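Every number here is computed from the coordinates shown, using simple stated rules; none is lab data. As the structure is a computational prediction, the values presented were derived from the model and not from experiment. Cβ atoms are built from the backbone, for glycine too; each structure is taken alone.
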Structure I
Amino acid sequence: MRRFVLALTVAQVAASAAHAQRSGTFEVGVFPTIAYFDRALRLNQAKGGPGARIGYFLSDRLALEAEGSWVPTNGPNGIDVKYMPLHARVVFNFPASEHVGVLIGGGYTHTRFRDGLRLSDHGVTGNAGVRLGLGDVTSIRIDTYVDYIPSPENGSTDNWHWGFQPGLSFMLGGRSAGPRDRDGDGVPDDVDECRRTPAGDRVDARGCTVVDTDGDGVFDDADACPDTPAGDRVDAKGCPVPRDADGDGVNDDADACPDTPAGAEVDAKGCPVPTDADGDGVNNDVDACPDTPAGEQVDAKGCPLPKDGDGDGVNDDADRCPSTPSGVEVDAEGCQVLFEPTRKTLILEGVNFETGQSTLTPESETILNGVAESLVANDTIRVQVTGHTDNTGGLALNRRLSRARAEAVRAYLVSRGVAEDRLTARGFGPDQPIASNRTVEGRAQNRRVELTRLN
């Protein structure tokens with residue numbers, strides 16, 4: 001009879017659904033401890049005695065536990081010995097299946113032997129076990145433990161004790177889990193008429209799978225048109241929306257051009273509008289140059305207009321000097337006219353220096369860039385660079401300064417690609433004025449740099 005009751009209890013617990021322990025749950029357990037002792041103690045093995053456990057779940061899987069047992073055994077010559085292991089440990093709980101859980105833990109042990117053997121030792125313990133049934137409250141729990149005593153009082157190097165603990169556990173308190181929903185469909189089991197709904201299925205209020213008979217993406221419980229033909233696009237109610245076979249945004253019933261190529265821009269009637277692929281303002285049907293780069297100015301045929309980057313009136317494709325400064329006279333090849341048959345000398349207007357120095361100003365370099373470009377393009381011309389000053393200051397100083405400024409201009413032209421053997425430099429100081437030194441204006445004209453053609 002007892003065996004029958006025990007078997008019935010085990011079957012009832014094992015049939016219950018899996019239940020993950022929750023943070024804040026207390027576990028109370030009772031069990032027999034079947035103990036095995038280190039052989040150095042010469043105690044009878046596999047003796048059993050009662051034990052109890054209390055635990056507290058810090059999280060759904062992590063628990064703190066304390067347990068103790070009282071196991072009577074016998075020593076040499078039949079002396080009575082009481083074995084009382086105490087364990088404090090951290091235990092990790094893992095669900096293995098719907099009805100099985102696995103646990104593993106470790107911590108501190110205090111072992112005491114009394115009566116015929118009086119020992120009190122400290123060590124570490126480890127345990128592993130399973131839960132069967134894992135119901136809401138009651139479960140069968142079977143543990144095995146191993147205690148390691150590194151410095152036992154019996155004089156051995158160490159002691160190892162181990163044992164089994166099959167018993168019952170009771171889960172008390174903790175967060176309320178709410179109604180059980182075994183298939184996870186959102187409908188509690190107590191009202192779920194289909195308790196084994198496959199994961200991910202949409203269900204109705206009864207917990208049963210809702211289907212989409214016509215396959216239009218709208219489930220039958222919300223489908224106002226449950227017989228929609230396959231492939232038809234539907235609205236939120238499951239009813240067909242007007243068709244647009246060519247996908248141009250104009251429904252077929254109003255589309256005058258139902259076969260418009262994909263991507264073509266259409267008018268209100270669904271017909272293609274003239275396109276301009278290169279965005280030059282000339283539609284493709286009349287564009288003689290349909291691949292004009294973006295930003296190019298084009299003619300009526302959609303072809304690029306000739307460019308004149310420096311604005312000198314000579315198109316870039318024929319301009320040998322494409323960086324001519326604005327406003328200067330250029331020849332047919334777009335290069336600055338430096339000399340004429342009746343003018344062998346050119347005053348470099350705008351070429352100035354820092355006061356009392358031979359350092360060119362940035363504005364002067366811009367002017368000289370055009371001069372250098374023209375000289376490079378006309379590589380047969382030889383030039384003398386001459387520097388001049390007004391009569392302010394000492395004669396020797398002005399001559400040195402004018403020579404230094406002429407050399408500075410020559411060096412800059414060479415740096416821009418003019419061959420050195422085509423340029424010479426001289427400084428005349430105030431010796432060759434072109435205006436009166438008695439006026440401010442005249443002295444400004446006399447401070448100058450000139451280019452003189454030598455051939």
Structure II
Amino acid sequence: MKSFIIKTLGCKVNQFESEAIAAALISEGWCLADAGGPADLCIVNTCTVTSRGAMQSRQLLRRLRREHPFAMVLATGCHATLNAEELAATGAVDCIVYHCAKYRIPETVRSMEDAFTPGGPVRIVDQGERRDLFTRLSPAAVTGFRTRAFLRIQDGCNAFCAYCIVPHARGPSVSMTPDRVMAALAALDADGRREVVLAGIHLGLYGADLSPSVSLLELLTTVVRRRLVSRLRLSSIEPCELTDDLLDLAAGTDMICDHFHLPLQSGSNDVLGRMGRPYTAEVYADRVAAVRKRVPHAAIGADVLVGFPGETAALFEETFCLVETLPVSYLHVFPFSSRPGTRAAAMDNPVPAEEIKSRCARLRNLGAEKKRIFCQNNYERMVPALVEETPDRKTGLLKAVSTNYLSVLVKGPEALRGQLVNVRIGEQVEGLQVKGEIATPARAAREEADK
């Protein structure tokens with residue numbers, strides 16, 4: 001049987017798309033290659049959001065070419081879309097498929113197989129209908145990869161923030177129609193998925209491009225009313241798009257996980273303005289406070305971009321002080337990476353690399369403290385959690401993900417894998433990982449009654 005490898009860099013949307021591509025290949029008779037074994041096809045779903053992501057994409061392609069000299073090497077994703085000619089010239093790839101044509105990968109491989117010669121002319125597939133990504137990369141077909149499923153319901157972005165190359169690679173916002181979302185969720189639930197992560201590049205724009213238009217709130221309200229899945233988790237959502245109504249919906253149901261990832265990028269209004277971000281530090285703080293008020297134990301994550309051109313020491317301190325005062329649970333800290341084609345690439349007053357490194361280190365230390373406080377605030381709480389299929393590598397214990405994003409290590413029979421359980425939170429291990437104990441149904445019921 002023909003075997004393949006697929007490697008993914010970047011965001012949750014890329015993860016979903018890679019799983020869907022893999023499932024499509026399996027449906028055509030391919031199988032996943034054994035770890036460390038030979039493969040007939042190597043696919044890299046590339047990332048270009050930072051220069052590091054682009055570099056890692058190229059390195060991975062070259063490594064796969066060395067390790068599998070007779071395999072077909074195919075590059076897709078954002079870096080491949082924006083740098084197709086550069087990649088073709090490296091000799092590391094046999095085929096490049098643009099993002100808009102990802103759903104065409106199985107047919108492209110099929111058409112190349114008979115006459116394929118490693119190192120021959122590079123085929124570039126740059127034509128595709130982006131809305132077909134929602135119908136021909138079928139989420140219902142993604143099986144056997146993880147306990148929690150990703151479902152991409154939106155793609156693309158209209159914002160064009162000064163530092164971001166993603167809109168150039170993925171194009172304007174497009175959405176999966178509500179009926180397809182409902183069908184996909186029902187199929188994933190039937191497949192045994194107890195949690196679905198709704199993913200998008202700009203999730204809050206969901207439905208604005210449809211006719212008639214529909215909002216993310218309207219979609220979620222329908223899903224909750226119909227109880228199509230056991231629980232939903234939202235991927236990153238812009239602060240201004242996490243409305244009070246959406247928070248009220250989440251607070252009033254056990255279906256929507258108490259976990260909100262809100263990109264901050266900077267706590268300086270000066271920097272936010274030059275970034276092209278549509279909010280102020282004060283607005284961001286208001287949204288975080290709104291989450292804490294309505295969903296007190298929610299995990300709140302924040303992205304912070306460090307070293308944007310013109311970010312002085314004083315402006316960075318504004319960011320640090322804001323984050324220090326906010327009740328966020330964890331940070332994703334990124335050093336600024338100049339991307340050709342963005343407005344920021346032409347801006348003056350770059351921040352020295354060593355200064356960026358120092359600032360990132362300070363924020364990451366602060367992020368570690370935020371995690372410690374969040375774990376402490378959850379100590380001894382009883383929370384719902386989903387036991388993952390894969391145990392913890394270090395301890396061999398079962399690993400369960402709580403609704404508020406804690407990774408809980410528990411003892412229990414393997415039969416619990418893939419099941420929803422109640423766990424009591426124990427001491428922090430590291431980061432957002434904690435020790436825990438699975439509650440017996442009787443004990444959980446007693447504690448619920450005592451609340």
Structure III
Amino acid sequence: MASSALRTVVVSTRPLLQFRAATVGALQFSTTTPAAGEKKHYKLCIVGGGAAGISNGSKFGRKLGKGNVCIVEPSEVHYYQPMWTLVGGGVKSFTQSGKAMADVMPLTVDWIKAGAEEFSPDNNLVRCSDGTEITYDYLIVAMGLSLQYEKIKGLPEAFQYDGVGSNFSAKYVEKTFRAIQNFKGGNAIFTFPNTPIKCAGAPQKIMYLADDFWTRNNVRDKANISYNTALPVVFGVKKYAEILAKLCERRNLKINYRHNLVEVIPDKKEAVFEHLDTGEKITFPYDMIHITPPMGPPELLKKSPLADAVGWVDVDKQTLQHVRYPNVFSTGDCSSLPTSKTAAAVAAQCGILYNNLSAIMDSQEPQKKYDGYTSCPLVTRKGKCILAEFDYDLQPLETFPVDQGKERRTMWHLKANVMPELYWTGLLKGRWSGPGFYRKAMRLGMGK
């Protein structure tokens with residue numbers, strides 16, 4: 001998702017230069033962009049050019065036609081962020097994870113290449129960083145979330161040191177595999193913060209890949225690996241949590257529950273954690289550490305009338321319609337939807353949103369209801385994966401007629417090879433709304 005934090009990352013010239021070659025071929029086909037400072041009206045304004053924004057733009061661009069839909073997004077590069085687990089694990093390259101924004105922007109929408117600076121939903125108005133003022137009939141907010149490394153003392157400065165990485169940022173994801181490669185033994189720590197995050201399984205997936213890499217390279221017997229998580233469980237869904245806890249025990253991966261990272265002291269190679277039940281501060285020495293940062297809603301949203309008490313876009317969890325502004329909808333990481341924030345969730349949400357917003361446009365009531373479907377392909381080693389799928393009630397909602405709680409090579413290929421293609425050619429083109437239809441078909445119409 002194209003969060004405010006990701007926008008900061010794109011300022012770095014290295015990622016931009018890596019994807020600029022693709023941009024050159026796309027520029028001649030780029031959509032019309034209003035001049036900076038112009039006032040413009042659209043039937044639909046979409047704020048955010050991540051997975052949710054581009055997918056919604058593709059769907060509604062086809063429905064409403066050119067000149068009726070705009071996407072507000074300043075980034076030059078669009079990343080398939082679920083691939084960063086495999087980049088950090090040395091399975092994929094960083095360049096495989098991104099494309100020039102011009103190449104994925106739907107041809108049927110106007111691209112406002114600026115950031116949103118103010119929401120005024122009482123006036124159906126969005127003000128942009130380049131001075132453009134957009135009025136709209138309908139608004140979709142899909143801004144993603146904010147990475148908050150600065151909330152951990154010693155960050156982001158600690159990333160200048162060897163042995164420190166993070167798969168959640170384009171700036172730091174390649175440092176993860178370098179840290180894994182250079183690790184010759186000692187303490188390796190993988191963290192999970194005390195906030196909602198995108199893809200709640202990602203912090204432990206990189207631990208499993210590192211463990212597998214060190215095993216293959218005869219380093220594992222010199223490594224003490226720990227997973228320090230702020231949560232009281234290893235995973236939120238009971239079925240998968242039990243399987244993962246046994247996996248960690250079998251592979252001698254130590255889980256320290258309720259441990260929240262509060263400080264990194266890189267010159268001493270020490271990480272300080274707060275035990276959330278006792279308040280005790282505990283210092284762990286490390287030789288390698290993978291950091292999952294705290295995350296939260298973008299500051300712009302937190303101070304806007306669209307926000308709930310925490311700062312997320314305040315929408316009905318079934319219809320995705322704003323609870324106070326009926327012409328406003330939201331999908332993806334910035335929404336208040338109480339489900340795991342993943343690309344799989346975005347796909348399902350976009351299908352629901354398209355049907356419900358289309359109904360509103362036709363002066364009808366929204367009928368489709370989102371069940372909270374989300375998915376987390378839990379990579380457990382190179383070549384093996386557990387495909388976790390579940391709903392709002394944290395009950396398994398599995399697509400295939402097999403036990404997806406087992407480690408399978410087929411699920412690895414789905415994660416590593418099928419899902420990226422499905423993302424670029426299905427989700428972003430507005431032609432993939434999740435596996436709901438296939439799930440029912442495989443069960444002959446029975447079940448959810």
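To test your reading of the models, identify which of I, II, III gives 27.4 for mean count of other Cβ atoms within 10 Å over residues 72-79 when calculated. The partial results should precede the final answer.
On the way: I: 13.2; II: 27.4; III: 24.0.
Working through the options, I get structure II.
For which of I, II, III does FRET efficiency 1/(1 + (r/R0)^6) of positions 64 and 432 (r between Cβ atoms, R0 = 35 Å, to 0.05), calculated from the coordinates, equal 0.95?
Values: I: 0.00; II: 0.65; III: 0.95.
Of the structures listed, the value fits III.
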Given -11000 for helix-only ellipticity at 222 nm (-39500 (n - 2.57) for each DSSP H run of 4 or more, over all residues; to 500), calculated: source structure among I, II, III: II
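With volume of the Cα convex hull per residue in Å³ as the yardstick, tell me which of I, II, III scores highest. The partial results should precede the final answer.
Numbers: I: 422; II: 151; III: 137.
Once volume of the Cα convex hull per residue in Å³ is tallied for I, II, III, the winner is I.
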